[in-house]
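These are the structures in question, set out in turn.
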Structure I
Amino acid sequence: QVTDEQGTTHRLWRAADPQAIEAVVAAAAPAELLIADGHHRYETARAYADEVGPNDGPHRWVLMCLVALEDPGLTVFPTHRLVRDTTPRQQEALAEALRRDFDLEEVALEDVVPPAGDGPPVFGYLDAHFKQAFRATLKDPATVEAALPNEPAAYRALDTAVLEALLLTGPLELTQERIAHLDGLGYARDDDEARDLVLNGDYDLGFFLRPTPMSQVRAVAAEGVTMPPKSTFFFPKVPTGLLFNLLEDRD
């Protein structure tokens, strides 16, 4: 048992009963497993296993935390996008794209994060110059279809996918490489922190997202595609280091 810095208590039990283990394996065998968090860690584990070789051993296994998507204790939080080092030309192109492709509604600063729910893609917008918050709702899904012709409908319905395709990689010229290396882009999960980082001028502008519904997570996974980075923040998190997988043969 351990209590983390946020006051959350984590308890761990060891299941050593062979019958219990067999029952869990049998129940999970026909199920489809969704990697909700940890794609890069899983890909790294696969690459390491291939590097070591096909022989059996600890390198052929990877630790995971298996949770039912329907668990009422499982929550998805959004991750807001913050952009800096924009040029006047990029700012003008962004303003034009926002007016052209989105319905803009002025909202109070405290309402810049859209409420959770279904409906068309929507996000909040705030820049450091005007300091006026807006809610931007996609006008026409055909705009995203044209921008992402090779992606399934479930992917094109994501707020994060719409934002990335129509604004981040478009007028703001953030390439996938720049996004991956946080070059000109930052993330914040706390609403107040994200808002203050823009208002204080640490970032030029911010896009404020609502949580991705679990139904969308499932739909995108069913299509076999990966959501844009930081589309979901699942809570609670299993703390790093709670368990270790020893990558050595102990026989």
Structure II
Amino acid sequence: MVRPPKVIGHRGAAGSAPENTLAGFRRAAALGAPWVEFDARLTADGQAVVFHDDRLERTTNGRGRLATTPVAELRRLDAGAWFGAAFAGERVPTVGEALALIAALGMGANMEIKPDPGRDGKVARAAMEAALAAWPEGREPPLVSSFSSAALVVAREVAPDWPRGLLVDRLPSDWRDITVRLDCATLHCGHRGLDARGVAAVRDAGLEVLAFTVNEPDRARRLWDWGVAGVFTDFPERLLAAL
């Protein structure tokens, strides 16, 4: 059984460091976040890397789609200067690099496998294999989540003992069937798509509820009062102070 903490750093500590970077994970650790969440995608040559968007423009000085960019080209891009001059030169990490650092920092992790139409299974396999190779044996394994059922099927094939979570923006009518079929331990939902009754129903089904993305302490307190196990936040320091 997975036991998520109440506060999880979203893409590291995305409010105070560039998202999905090693600097962001170090920042989250410095702020006291017990876990961090990050996103996994696949380069043109099959390398699992930590990146959120389908395209490069928002968080790097590159252009085009990540899926058509080789890893060597991706690694030359600046993934920090967009956020602030202090982070200039920060690179896009591989999944292996990210998890090795997260483990060394003593944190837990939630790896979100991003949907990639036509390649969901391939992305999941590469990300899971990289994660398995990097994560220390004997440590509580990362939680693996996705909006893609196909990705979660592959995640179960590669690492059946690693916990899985279904991502949704709002609770669908068939969430019970999906989570049972995929043997999920958690259900991750946009916080605006949750209410007390929905949280209770998910918990009664034996799942932990996680909510994204919550940056206001008052909202976090309400979610915790409803029984939400943990919230993803860009500002872990704010919500840790609200505990």
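Coordinate-derived values only; no laboratory data. What you are looking at is a predicted structure, and each value in this text was computed from that prediction instead of being measured. Cβ atoms are built from the backbone, for glycine too; each structure is taken alone.
Assuming 17.0 is mean count of other Cβ atoms within 10 Å over residues 124-131 as calculated from a single structure, say which of I, II it is.
I
The value 13.5 for Kirkwood radius over Cα pairs in Å, for residues 4-43 alone was derived from one model only; which of I, II is it?
Label of the originating structure: I.
So log10 I(q)/I(0) by the Debye sum over Cα atoms at q = 0.10, 0.11 Å⁻¹, computed for just one structure, reads -0.61, -0.72; which one of I, II is that?
Details: I: -0.61, -0.72; II: -0.43, -0.53.
It was calculated from structure I.
Given that mean count of other Cβ atoms within 10 Å over residues 108-115, derived from a single structure, equals 24.1, which label among I, II identifies that structure?
II
Taking relative contact order in percent (Cα under 8 Å, 6 or more apart) as the criterion, which structure among I, II has the greatest value?
Across I, II, relative contact order in percent (Cα under 8 Å, 6 or more apart) peaks for I.
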